[in-house]
1. Could you tell me which structure in 1, 2 was used to calculate log10 I(q)/I(0) by the Debye sum over Cα atoms at q = 0.27 Å⁻¹, for residues 83-146 alone as -0.97?
2. Give the label, chosen from 1, 2, of the structure having the highest value of distance in nm of label points 7 Å out along Cα→Cβ at positions 11 and 387.
3. One of 1, 2 was used to compute relative contact order in percent (Cα under 8 Å, 6 or more apart), and the result was 11. Which label is that?
4. So helix-only ellipticity at 222 nm (-39500 (n - 2.57) for each DSSP H run of 4 or more, over all residues; to 500), computed for just one structure, reads -24500; which one of 1, 2 is that?
5. Upon calculation of distance in nm of label points 7 Å out along Cα→Cβ at positions 35 and 211 from the atomic coordinates, which of the structures 1, 2 produces 4.2?
6. Can you say which of 1, 2 returns 54, 24, 23 when semi-axes √(5λ) of the Cα gyration tensor in Å is computed?
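Coordinate-derived values only; no laboratory data. The shown structure was predicted, so the numbers you read here are calculated from the model rather than taken from an experiment. Cβ atoms are built from the backbone, for glycine too; each structure is taken alone.
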Structure 1
Amino acid sequence: MTSTVRRAAAFALVGGLSLVVPWVRQLEEPAFATLTAVLPFLLVAVVALTVGSGTRLFELFARPGDRQDGKLYGLAGFALSAAGLAILAVEFGMPTTVYVGTVFLLAVGNFGDQLVARYRSEPLVTTSGFVVAGFLAAAASQLAVARLADLAVSWPAVLFLAASGALLAALVREALFRRDDPLVMVSVALLLWLFAALPLSVTPTRVVVALGVTAVLGMLSYALQTASLPGMLTGVLLSLLTIVLGDYGWFAMLVAFFGVGGLSTKYGYQVKQQRGIAEENEGARGTGNVLANSLVALVAVLGAAASPWFSAAPRLFLFAFAGSLAAALADTLSSEVGGLYNNPRLVTSFEVVEPGTDGAVTWQGELAGLCGALLVAAIGFVGFPELGVPGAGVVAAAGIAGMTVDSLLGATLEGWLVGNQGVNLLATLAAALVGAGLAVVVGLTAL
């Protein structure tokens with residue numbers, strides 16, 4: 001066993017201290033329960049900051065940066081973040097299944113990453129090792145805690161939380177800091193706490209289909225190089241949430257944006273390179289690009305799932321979701337297709353400018369964008385027959401409005417006030433508001 005695998009296994013054993021929390025939650029004295037929950041991790045942190053370099057304990061837990069500093073800062077950060085979350089679990093109602101599942105997810109996920117890296121060092125393979133090991137550990141630990149504490153849990157919900165947490169943890173590691181365990185642990189725990197609190201009814205079929213479909217689509221997007229590794233993880237996580245929190249119809253609109261938008265980026269790529277307007281990384285979209293175009297849609301999905309909390313109409317969020325994606329696909333097709341043609345005109349003054357100029361449009365690009373908006377509207381019409389032709393028209397109108405807003409912002413604000421991703425985010429937000437607003441005006445939904 002290599003030193004990195006031994007270190008990951010040792011961290012996993014430290015994570016086992018989280019199993020104290022389900023027991024102390026049953027104690028009658030709150031202050032004593034909290035102290036008992038955090039004390040083991042506090043002791044680990046103290047040892048990590050005081051143990052001498054060169055000792056066996058130091059060599060077991062030390063990461064490359066720890067050896068430079070002479071302190072086990074990695075272990076201390078892991079323990080302190082686990083202690084902080086233990087306080088949330090004991091004092092503020094974070095479910096013990098979420099707390100223990102998160103700690104085991106990260107600890108065992110890191111072990112899976114290092115174990116796989118012994119044989120294959122490719123980023124996709126090692127990240128898959130982290131996701132699979134973390135998912136299994138999170139699911140098993142949640143079920144174990146439920147059994148030990150006599151808690152009623154739904155195994156489909158357990159699988160959903162475990163998969164969501166594993167994907168988010170992998171994404172944060174890849175997009176931000178690969179070894180920043182405290183940030184990863186806190187991010188995952190808070191997200192899963194939110195999901196656990198939502199009034200969801202997660203069915204076994206929905207979860208199994210979501211896991212299978214999103215895994216296949218993620219591998220395809222990475223193999224076709226339409227997304228980078230962080231971009232693929234972002235898309236897979238969004239797809240999983242859309243299927244489970246929304247429905248298959250919601251997912252069909254999302255996958256249309258990912259699939260058609262990604263392929264349009266590859267279309268005529270060499271010509272776009274010559275013109276200096278091609279996407280970087282051979283057209284593989286990263287996390288920032290994916291989120292800029294689909295963050296509003298994600299918020300709409302969460303809003304629909306949480307709508308019983310504030311007596312809102314779920315269909316209102318459906319129109320916001322569909323409108324934002326119609327705008328995202330319309331703008332992507334408008335840019336990727338329109339950039340291949342000469343003599344684009346600035347949307348604000350109609351003067352002829354160079355291809356790739358922010359806010360410039362061509363009739364070919366506008367036509368392609370219109371087709372993108374109509375595609376999402378058509379998917380909404382088929383997936384939600386109750387919306388009818390008026391509903392599809394609202395979605396298409398929202399998509400066109402968002403595409404127009406993107407061009408206007410590109411011509412006026414992009415480059416000095418906001419960047420391209422900021423413009424995309426604002427355009428999809430505008431489309432979501434237009435879609436929801438028009439749906440209310442024409443009587444397709446209530447507020």
Structure 2
Amino acid sequence: MEAFIIKALQLILSLSILVTFHEFGHYIFARMFGIRVERFFMFFDYKFALISFKREAQSLVVKICDKLRFEIPMWAAKPGDTEFGIGWIPFGGYVKISGMIDESMDLEQMKQPAQPWEFRTKPAWQRLLVMIAGVLFNFILAIIIYAGITFHWGETYLPFENATAGMEFSQPALETGFCNGDIILAADGKKLDYMSNESLHAIIAADEVTVLRDGVEVAVAIDDSMMLKIMQQNTGFATYRLPAVVNEVEEGMGAYAAGLTRGDRIVGVDSISIVTFPELSTALQNFPSQPVALHYMRGDSLMTSTVMTDSLGRIGIMLTPINELFTLVTKKYSLWQSIPRGVELGVSRLVNYVSDFKYVFTKEGAQSLGGFGAIGSLFAPQWDWYSFWSMTAFLSVILAFMNILPIPALDGGHVLFLLYEVVTRRKPSDKFMEIAQTVGLFLLFALLIYANGNDIIKFFFK
């Protein structure tokens with residue numbers, strides 16, 4: 001329950017930051033062009049709001065300009081009454097822009113005579129920039145977060161060449177031709193440094209991947225079926241292979257009684273050969289509540305002890321963490337170095353996500369779609385700021401891309417119609433926009449129900 005609450009809080013905080021920044025993009029560009037923004041809300045306020053206040057957001061700017069006898073900029077000109085608030089439904093948020101057919105479906109306002117401060121009376125290029133602003137701000141936010149992460153934490157990783165035990169591959173990867181213990185070297189001849197989002201996409205997109213297997217370089221052919229199987233089975237591609245090296249022994253358990261100590265590397269259970277902890281755990285489950293022969297290396301000596309397991313096949317050991325087994329590399333960034341690195345990571349995440357989007361239109365991709373539950377499960381079960389900001393940056397990239405899709409009711413739908421207007425110099429009628437907005441909302445609700453329905457099915461039946 002504690003892990004669920006922590007994940008839920010991270011999800012709510014992350015979405016709050018993303019949506020507020022997204023809507024602030026619409027808000028600031030609307031004000032730049034003298035368009036009135038009636039409401040700016042974090043969360044949704046159906047029937048009532050937790051906090052609400054209204055003021056002329058530009059009044060201070062106007063007073064300063066008057067005092068200094070400067071010309072009042074367009075974005076600071078009246079009318080500027082905006083109601084700011086926080087709703088009680090903790091997902092999303094919105095801005096209500098005057099004279100625009102949006103999710104509020106305020107059709108009565110659209111029946112009134114058009115006013116010079118309304119969205120609908122502004123030139124198409126200004127309206128286009130207002131609509132693009134939300135997506136732009138989300139992408140900028142992702143870059144800012146990635147730059148902040150690299151500046152504060154740097155990048156710590158385990159190079160493939162330092163992971164001498166190789167990789168542990170998922171079943172789809174094994175079926176493709178990889179073998180547990182392979183050390184990944186290159187994709188289509190391009191050297192890969194370590195397991196990262198970029199490396200994974202390079203592997204998936206490659207025709208062949210070069211690995212080091214038992215000291216010999218081997219080429220593994222890659223095809224699209226591997227990614228489809230990974231999505232279908234939700235297994236991931238590979239993880240670093242960690243030898244079963246003892247770090248701590250629990251007093252009173254079988255390993256303690258048998259004399260195992262820190263640094264012992266377990267290599268066998270009875271007649272079963274062991275390399276990694278998952279293999280050790282699986283092997284021990286075959287011998288619940290009984291003595292079993294455990295083979296391990298202590299220094300250069302092979303030793304054997306009889307160890308008593310508990311009812312679950314456990315012997316009471318904790319493994320040595322990865323940073324003590326292998327040599328990790330930490331790369332630090334100065335403030336100025338972190339900015340281009342943030343841009344590089346933001347662009348890379350966007351390009352990779354766009355390339356992956358094609359899988360949504362496959363059976364496996366559609367089945368893998370998830371809602372709030374799937375998104376929340378991506379966060380760490382314990383509060384970790386590095387993990388939180390990394391996930392928030394990635395979600396910001398996703399939100400930017402999804403919002404620019406040419407679907408009515410999304411920013412991309414408005415952009416599509418505005419581009420049509422710019423090219424043809426013909427503005428779609430208000431009636432057409434009403435119908436398009438209604439259809440778009442219906443599609444979004446259907447997608448929302450389907451995605452969250454997948455979460456429910458996976459929870460109860462998988």
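1. Label of the source structure: 1.
2. Details: 1: 4.3; 2: 1.5.
Largest calculated value belongs to 1.
3. Working: 1: 11; 2: 17.
Label of the originating structure: 1.
4. On the way: 1: -24500; 2: -15000.
Value -24500 for helix-only ellipticity at 222 nm (-39500 (n - 2.57) for each DSSP H run of 4 or more, over all residues; to 500) corresponds to 1 out of 1, 2.
5. Numbers: 1: 4.2; 2: 5.2.
Clearly, the read-out refers to 1.
6. Working: 1: 44, 27, 18; 2: 54, 24, 23.
The structure behind it is 2.
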